[in-house]
Each structure stands twice: as C-alpha cells, then as structure tokens.
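Scrolling down, you'll hit the structures one after another.
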Structure I
Amino acid sequence: MKQTKLFTKTLKEVPKDETSYNATTLIRAGFIDKTTAGVYSFLPLGWRVLTKIEMIIREEMLALGGQEINMPALASKENWQITGRWDNFDVLFKIKASDNKDYALNPTHEEIVTPLVKKFVSSYRELPFAVFQIQTKFRNEKRAKAGLLRGREFLMKDLYSFHSSQEDLAAYYEKVIEAYFNIFTRCGLRENIFLTYASGGSFTKYSHEFQALSPVGEDVIYICPRCQLAVNQEIIKDQDSCPQCGNKDLRAEKAIEVGNIFNLGTKFSEAFALNFQEQTGEKKPVVMGCYGLGISRLLGTIVELCHDEKGIIWPKNIAPYQIHLLSLNKNEEAEKLYQELIANRVEVLYDDRNISAGEKFAAADLIGCPYRLVISEKSIKAGGVEVKQRQNKEGEILSLEQVVATFIKK
C-alpha cells in the first residue's frame, strides 16, 4: 500500500475527548475513528490488525473442534425472560421495534445458542460438540471509557460447548485454557497473561479470567509467585490463598481482563429444556460451557502494553504491515524494491509522500510496523538500504540484494 493512496492520515494533535493511551494513539496513527462514546470505526490499518487477530483466534478455535456459525445480534425479549436475565442483566441494550415488541441487542449469546442447539440434539450420540462465532456485541455501559477496553459496541469471539457429563466438560475446559494461551502467545502477550480464578456466580464455584498485567487495568488480581496463577479481587476475601498450592504470599497487580471462561453446568439447558437421552433411555439436561474473548479489547490491550514514547510497537504476527518503506527522495530504487516486495507477497506500507524526512520518521514510529526500511541518497552511498527493527534504536545498512534475501522467503 502506498501512503499517497491511503485515505487516512496520521495526526499530530492528541484527541481532546480521549484519555486512554490505546484510543489516543490508535486515532492519531489512523487505525480507528471515534463515532461516539464507546463506539469506533476501524480504518484500513486497524482493520488489518483486527482481522489478523481474528485469524489467529479462528485457527485455534477450529483446532479445538469448534464449528463456526453466526448468530443474530438481535434477540426477542422472551428468550431473555426465559433465563430471568431480561430484568437483571444491567448492561442489556433494550429496544422497541416497529411491531411494538421488545428486543435486546445481544451482549452474549446463551439465550440464542441454547434453543438453537435444542433443534438438533436429542441423543448422547450427538454429544459433545462446540460452536463459536466472531461477532459484534453490545453493552449499555453507563460510562464507556478507556478506548477499546470498555466500549458499548465491540468485537468478540464466543465459544459454546455441549456435553453429556461434567467430566467431559472439564476435559474440554482444560483444552480451551491451552488454546487461549496459544492465542495470547501468537499475539505477543504470553508473558503478561495470568489465568485468574474468579467467582462463578450462579454457574459454579469458580470461573476463570485471562488477565493482562497493565498499570491502566481496572481490575486488581493477586498473583501466586509459585504457581503463576492469580485470584480476582472479587473473591480474594473467600479465597485468600493460591487455589493450587495454598500459598498466602500473593502480590497485587492491576490488570486488564481479555478473556473469560465459564462452566455453565445445566443452567441454560434446563431453562430451555435442552435435554438428551442417555444410553439407558434416561433424559438428562445437556452440560454447557462458554468461553469469551474480546477481540477489539485485546487489540487495545496490545497497544497499552506494546509501545514506547514514539508510538506503537506491533508484534509481528498482528502488525498491519511487516515493513514500512520510506523514500526520502524520489528514486527508482525505492519504487523498484517496493514492487519486488509486493510481487513476492511481502506486506509493505510505502511512504511515497512528498513530505519531510522528520514527518515520515515520526509517522513510521507512531504506526509501529516491525521493520522500517529507509532509502535515501545517504543510504545509497553507504551501500543500499537502512534497515531498523521498530523496537531498536539503531539500524544497519544492507544491500538491496540482502534486503530481498531477508524478507522474501523462497
């Protein structure tokens, strides 16, 4: 992509109505645009990052045996009344349609997926299985804040599993934990993520959260240095020691919740009479699990954790482009290199704009692609192209042939 063709621009000024680093930087770098409080458009650069995160998540969900579906964002009031959550789910968006009926904009999809599965499951032979979707969710937050970390509209992956026994669910639950850590590793956050015990609410004794350590996090977790597990602040009074080893010497840290998983048991299957017939002929309610991961929130979290004073430092797997090519003067070498790289399917953002070198360097640091390649009269005299990784202060001069050999995999 040539930047002269990119319709968005980087901004020098900080947006006045944003206080979080992720929102101000993503807006300045041209990744997102704010429509209203808690609602953002994803621009070309931001959409590329979001779809790469989606791809990683989709691959891990498919590897778990998940079957991808897409459910409606709109649900009838009746479904939410059946589970008793119409009146007590405090962030539920409620709307009245032209037919004078009440509907909800789904913040989660148990009320949709459970009656859906009921149409297809009747026997133990049809269990277990899991379905997932990647879809926009809505939450009527009283105070949308922190940019992508707490929005009213956001992108989420939700997985639902269906089992004939708690033992079967427990085995699958452990596989999901492993898949989530694979996702965070591939997105460049593994060292920051802690599996955290949280209250199970009305479902079970414990649920689990995946918390990313960050000084801007709204949550406080208590970490066991022995087991590298954590306990959420909400249950620390009841569970003041590590649930695994019993250690009471826990350290408090601020964190951002990027995922959560629940053993739902039979709460929703009983509400919708989702039953299956055992081999003995006995009818039992299906045992369910649900597993959520906020994709747009994960993007915002990555920006909060992966940056320096100049801008974003994208992990390679999810960067909008792998290379930011800067031409400091109009020359054939830069255009030739750009054409050769894109012909070999290397992701390149080419700054071919007629602006100063300082403006190009500042934009490149703000956008944060993993590699910056600079072609100028100075670099050509020195032997070719200045190559610098985003997180490094200094680069090195490589010949055009070396650059091609480095970035084009034969």
Structure II
Amino acid sequence: MKNTNGMTGAQPQEEKLKIYTLGRFQVQYGGQTLFAGHGRSQKLAEFFMYLITQRGKPATPEAILEALWPEQEYVNPKNALKNLVYRLKQNLGGMGVPHAKSFISHSYGCYGWSRDAPYWLDADAFETLCDEASVLARTDPLAAIGTYREALSLYRGYYLPECHYCSWVLPRRHHYRRLFVKSLTELLALQKEHRLFSQMVEDGEKALEVEDVDENVHLHYIDALLEEGKTAQARAHYEYITSLFYHELGASPSRPMQLAYRKIKAQAEKTELEFIELQELMKERDEAPGSLLCDPEYFRFLCRVEKRRAERADLPAYLGLLTLSGAGFRPLSPEALQASMGRLQQVLQKGLRKGDVISPWNESQFTLLLPGTSQEQAEKVLERLREAFHKANPDKDRVLRGSVHPVLPFD
C-alpha cells in the first residue's frame, strides 16, 4: 500500500511533485500549487484524488467515471476520460513538472497512477515512518520515539476530507486512521516506559486536536498529566471524556477509566472535589445534568478540540461570554463580586447540558463552550441563564450581560 519513491524521512524532496492528502488535499511543485481553487478545476482535482488513492490499481474509463460521478451518463466514456487525462497532464506540465506525461499510465485500455513517476506523497511517508518506528522499537526505543513523532507530525487529519462521502476513499481513510491510532498508542507506551511525560502531554494534545482517538490514548494522556503534577487538568479531561462518551454513546466509564479516576482522586490536592465512590458520582451526574467546570488554559484546549470536531462533522459550536457588574456598569466591591460570581457559577453548572464547558475567565467573567449549538440556540441559552441568575440573586442591582461567538482557534 505504500511507495516511498526515493523518499527519506518525513520531508519531501524539492525536485519531486509533493502531494498532501492527510487532513487536506494539496499538490505542489516548485512553490506553485495545483488545484488551488474549485470551479472548473474541481472535477480535475477529484480525478487526481481518485488516481492517487487507487495507485497500483489501473481501471477502465467506464469504471473510473462510474466511481467518480455515478449520476452522470457519458455517450463516449473513453473520450471523456481521455480529455481529463490530457487536461491533467497539461496542468502538471504547466507547473514545470518534469516528465509530466509519465504520471498517468495507460495500458490495455486501463488508466492508473504511475508508481515510477518522481513524486512524494505524505500518506506513503507516514506509513513508511510508522513501519520503521515499529521495527526500531524492538532494538532502539529512543530512536523509535523520534521516528514515531516524525511520522505522526504528517498526520494532520483524516485522508482526503474533501471527499467526505466517496466510497472509494473510505478503505484508505480507515487504514490510515487505524495506523495513526496504533502508532500513537505505541509511541505513548514507549514514552511512558522511558518517563518522557512532558512529551506524552504534548503529543497527546496534538493528537486530540486532529483526530478522535480510542480510550487507550485518553488513559495514557491522563497518566502523563498526573505524572506532570497536573491533577486538575487530568480530572477535567476525565470529566470531559466520560461526559462525551455518555452523551454520544450512552456508555458509562469502563473499568480502566474507573481505575484512572481512582488515580486522580488519590493524587488530588485539597481543592479537589471529594467524592466517596465513582458510582455515586456517575449517579449524581445522570440524575442532575450539568456542565464541566475547568480552568482557562484547559478551556482553550477543549475549544481547539471542539473546533476540529465541528469542522469534520460540519456541526456548529459557539462560545458564550457572561460579564457581571453593578448597575450602570459600576464595578462591584471584591466581596460582592466574589459572592455574585459564586452564585453565577451555580446557575451555570445547573443550567447547562452535559458536554457544555464553563470557565472563569477573570474576576467578573465566565466563558462558555456550547457544542452542537446554533447561534440562535446559544443566544437563547444565555438569555435563560441571565434570567435564572437574576431570579436567584438577592442583590437586584447586579447586571449580567452576555454575548455569543462562533468557536475560533486559540493559537
């Protein structure tokens, strides 16, 4: 399934055509980008994506057109495909790519991508490096760690996201995703063995931003946070992921997750919430849905995760900001502000869904993460929270203002 074409390491050689497929589709040569837009070039880009995905599997014009555009009928499929091949070769040649005509093979009436052409493909480089790291792990674990990290840096999301519903993409997409999760799990295990916990935290956070991962990765990530002394962040991640699993799958924490919670509880500082039993905690959450409270740093991380999830699933997600002041925007005394912010926190934790996230942004503001929510719904949520706060707050001169915004990157 892979071909390095003389490639060494993760970086493409400058004299080769560079093709990126993991997390985005892009074709580059000599500083130029092919298929930079859509419109007339979209059909040509889809044909290119099909060829590179089916490399090593030449097909007839009829089979290619049926796979790409099954809703269209062609009087002469051979001529239609021949025109696409000609246009693609012309585009490559126009970029100055040497031997542009050799990239597409034609034999016995079938067309395919030529493996002998000088090109670099990120998916092939990713797979090659993962295989090299797996072999190195048996003899030189530290070298394997470096190679795994180099490989995983190439995986920036699932394969060809532009072809979200194309059946001919799915086998490759599933293959690379499985390889990503497998290699990431093996990397984290090696880092744990050699006590490279800061690397584990860094690599775990990067992975969670680009891909939904399995439970083992979350467990390794929690372990690394605990080893780094980030107990509150470990607890926040545990709460977030178990809420997510329950909300999306209806699944209670597994036995390994329960053990992870016990580790968190054992290491908790005095400020940690005290729970007698995990089952009591889950029962309380099931009976009284509420939001996750975390610190601003972890809130930013969850926003990045939610932004990636929202982009992949084409689902909206909004941020809310609530600001507390006295009447006429008059600042409150420290004592009054602290008391009112405490009441506001209670309103937020009781009035939001599981999976929603809140964080104290400063001494007078709370910020909210509302996944799967449209702007209209988010505005209604803020209005409901404002009404609940004013109803529960005995000091009627308190003013709570709110605004909502689409989720943005925190880079």
Structure III
Amino acid sequence: MKKRGYYGNFGGAFLPEILIATFDELEAQFEKIKQDPKFWDTYVQLMSSYSCRPTPLTFARNLTNYFGGAKIYIKREDLNHTGAHKLNNVMGQGLLVQKMGKQRVIAETGAGQHGVACATMAAKFGFDCTIYMGEIDVIRQRPNVFWMEQLGATVIPVTNGTRILKDAINEAFRDWVSNMDTTHYVLGTACGPHPFPEMVTYFQSIIGQEARKQILEIEGKLPKRVYACVGGGSNAMGLFSGFLNDPVELVGVEAGGKGLASGLHASRLSSDDASPGVAQGYKTYFLQDDDGQMKETHSISAGLDYVGVSPILADMHDKGLARFESATDEKVIAALKLTMQKEGIIPALESSHAFAQAFEEAPQLSKDEIIIINQSGRGDKDIFTVADALDDPKWKKFIKTKAEEYHA
C-alpha cells in the first residue's frame, strides 16, 4: 500500500507538531479542488486572460538546420506573464489561498522568477507578500529584486548558511511557523513536505498538457524526447506530466557547474555525489556528506543551485522512468549564445541547461524525429551574469560609467 505523500521511497512530510494542523488544512483544500473540475476551468481561464496561455510551441528552424538532426521545438514558457513558468504554480496557489481565507503569502526564491511571480500574484489578489532570498542571489539577480519590491513585496536577504536557495527555504519555514494562522507559504518548486510536490506538479502540468496537444496538432505525432532543466523540478515535472503515459524519453538536465569531478555543481541525480536523506520536511536525494551535512552547491544559474531535488523525480530516476544528465557552466553559456544568434530567442540560464543537452543529442537523431525543449524562462534577468561570463567589454564600460556617476 502506498504511503500518503510518498513516491516510491521518497517524499513524505517530516514536520514539527506545530505545523501538522496547517498541512492537514492545506492537503484537505488541495484534495477538494482536485475533485472539482470547475476549479481547473477557473484556473485555466485565469491563466489565459491574465497570462499568455497556452504558450506557443516554436519550431526552431535555424537550429534544426544547423545541427542537421531531429526537428527542434521550444515550449515558450518565457512568454508566460512574468517571464517564466513560475506563474502557473503561484496563480493556482493564489486561488487556493483565497479559498482558505488567508491574507498573507510568503515565498522563497533563487533566480528571482518565483519571487516576481509570487509578488505579482499577491498584487493581483490583494495579499501581503514577503519574499526570502539568499544574499548571494539578491546580488546576482538584482533586476528581479527591483521588480519584486516595486510590486509591493518585502524582500528579505538571507545572510546565514550558504546564503542561497536552501537557506531562503529554511527562513520561509521559520516565518510560517510563527504566522501560520494568517499566512500561506507559496513553495515554488516540486519539493518540500506533502502535499507541495504533488500540488506544484498539478499546477505546472498545464505545460505538458499544452505541449502534447500542440505537437500532435503541428506534426501529427509525439516527440522522441523532451528536455527540461532540473533545479527543484517544477518545470521538468510540468513538461514531463504531459508525456508520462507515452513512449517519449524524458530528459532532465541538472547544473554541472565547473564539472562533476570538481565538486562545484548541483547535480543530484546525474552524479554519484548525492544520497538519500531527510531535510526541509521531505526525503529525497541531497548533496550531503557522510554525516548528513549539506554540501555547498554551485551553478552559474541561481535557479538550479539547490541541494535537493523533487521526490517525484528521485523516484522516476530510481525506476528508470526518466534520464538525468548535467551541463557545465561553459556549455550552458555556449548554448545560450547559439540560441540567441540562430533564433533570436534568449533563454534563461536555467533553461539553457536543457538547450545544452538537447544540442549534444539532436545531431544523433534522424531528421524525421522530434524533440521538445522547455524554455522555462527568459534570460533578461541574467544580463549581469551572462555579460560577465562573455567578458563583454562594452558592458564592463557601461557598468564602470554608471558606478562613477553614482559616486560623483
């Protein structure tokens, strides 16, 4: 018999007693809306009128011709309102918060896209909003911090621990424990205690549902493979959900950082550096040492720089239902640059991991085969990181001039 909230050996809800009633309420409300087709219809209508759903499925003709192999299609979540797939989840949870009668939402964010989406949702629904973000991520994702604050959210830099995503999650949980009667924690990825992995996947499944319908309408057949980057796992689960019952290979691409041998990466399912453990309320693969202490992670992309991974993906990994690879920072930048120059499309650094792996494999496939890459977000948020990685002299001159103006 399947244990509640488990996916094989992973998942669960490891909670302090003070939070159990809050999670019971959340689970009951989630189960209720799942059984109500009117709720899903309301959700889809909201996303179609407020956002850009269905997002397009773009045929990348130039990249296809360049590699000479499979037809390459791009699922354009970058065209979703706020520039990423994150809005799918937060708007769904926003509707849920309304039903629960709570007035305040909190969230964690790494790349900042979830934070912007959550601040947007709070403005739309009239909630108070607090966003926790690691101090390092605040620095490298300053444009998103600016927009969160302009949308009315309070952004709190987290200065303890490694000052990245996992530390922001810890702080958000601390807040929730103190304010659970009035506050809902809008967890941004398919991780954490039950029912969050299932709930986030439920809302993100709109990606895969659309992509499957679109490719059948355009090509009349299913793709050979679909690719998605993997941090926590929300965009991957969103895309994969549409093809779970089909003969389609699911490929998740993690952050290879400086290379797996360097130890400076965030590859949980595509390396031998992770092991099963329990942290932040759930069981999954974590990058941890023999004593269970979490290791430091590294990625050029703030959104993939996470020590754990969705328990659903962990189970799929162990059962061989999906394949997981990693892409180094160097390959990611190269894939981003090629996509910009060939298609005029600017994927986020997170999404560029999926592009990098797909570009390696596309030439090996025949021209009558199809692959889909999930562009989970747009890259304008990464302008500082990308310009620095490309060592662009004009950008450096611009930054220097601006700095001199501010200090004049």
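Structure summary
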{"read-out": "Comparison of I, II, III by distance in nm of label points 7 Å out along Cα→Cβ at positions 88 and 168 - largest value held by", "value": "I"}
{"read-out": "Which of I, II, III yields 37 [percent of Cα pairs over 21 Å apart, for residues 152-223 alone, calculated]", "value": "I"}
{"read-out": "Ranking I, II, III by percent of Cα pairs over 33 Å apart, the structure that comes out highest", "value": "II"}
{"read-out": "Label whose coordinates, when distance in nm of label points 7 Å out along Cα→Cβ at positions 232 and 336 is calculated, return 2.2 (choices I, II, III)", "value": "III"}
{"read-out": "helix-only ellipticity at 222 nm (-39500 (n - 2.57) for each DSSP H run of 4 or more, over all residues; to 500) from the coordinates reads -17000; which among I, II, III", "value": "II"}
{"read-out": "Top of I, II, III by mean count of other Cβ atoms within 10 Å over residues 240-247, largest first", "value": "II"}
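Where a number appears in this text, it was derived from the coordinates with a stated rule and is not lab data. Just so it is clear, the structure is predicted and the values come from calculations on it, not from any experiment. Cβ atoms are built from the backbone, for glycine too; each structure is taken alone.
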